[in-house]
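See the structures that follow.
No value in this document is a laboratory result; all are computed from the given coordinates. Because the structure is a prediction, the values reported are computed rather than measured. Cβ atoms are built from the backbone, for glycine too; each structure is taken alone.
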Structure P
Amino acid sequence: MEYLESKDLIFIRLHQDEELFDCLKEVCVACDVKVGVVLSGIGMLKQAELNFFKKRGEYSQVLFPEPLELVSLSGNIIFQGGEHMFHLHAVLARPNKNAVGGHLSKGKVNVTNEIVILKSDAPLRRELDPATGLKSLSLR
């Protein structure tokens, strides 16, 4: 993994077989990210896991063991309760150009990933939304 911080932007390059979330956590700690916005993410993933919210407390989870093109990665990062919380969504494409997408919960780099994070000082946090049962973004 390599990263470069310039003002409020963090440029990250991940290498073959690195765990995406482990690397992002390491960068967020090193760069003191309290709130971050994933502006872009491209490359390839394997062993990617996408979750799909069905209803309160129920998700559909699918593991894609094969290498897939990481067409788009976006979301946010909040440091809360002593840990970085990631809410990331990904669009992944197969060789035939069919795409799948959803909430990314796991992924290992295949070849490379290039990710850009914007740091922010916005006082954001996540709170349990009683209506959905999700830890939702709180703007208060």
Structure Q
Amino acid sequence: MGFEQFGRVSFTSQTKVGNFVECLEKEGLFATKCRVCEQSYFPPRADCANCLNSDMDWLKVEGTGKLVSFTRACFGPTGFEEDVPYVLAVADFNTTKVFGRFKSDFPEDQLNIGMDIQVKTITLPNGQISYEFVPA
């Protein structure tokens, strides 16, 4: 499965971290972690920006994270115009901060910084694979 199967709009079909989509579909959300300096990255990277090494390992994002920040998007970039408004969020899963959308039917007035959240893999109406944050 190629990267073209990820998200609502895919702007590229190939990437050095193409396994991200296959992992997402079969096992859940993954970040990458440098085997040399142990810096973790989400979205996944093939090369470490910290030590410039290419010896990266996949790191599963699992368990419960904490909501760090969120905002409501009222303007959608190309391909997302029909989705607005939606909530974008950052969550801390111990060693990795993850950026994503919050479950669309969760009331925005119930979002609180520090609340426990989890990641859920979803299949979009167009058959593409993605993920969203849900309350834990």
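The value 23 for relative contact order in percent (Cα under 8 Å, 6 or more apart) was derived from one model only; which of P, Q is it?
Q
Thinking only about mean count of other Cβ atoms within 10 Å over residues 43-50, which of P, Q has the largest value?
P
Any idea which of P, Q comes out highest on distance in nm of label points 7 Å out along Cα→Cβ at positions 27 and 115?
Once distance in nm of label points 7 Å out along Cα→Cβ at positions 27 and 115 is tallied for P, Q, the winner is Q.
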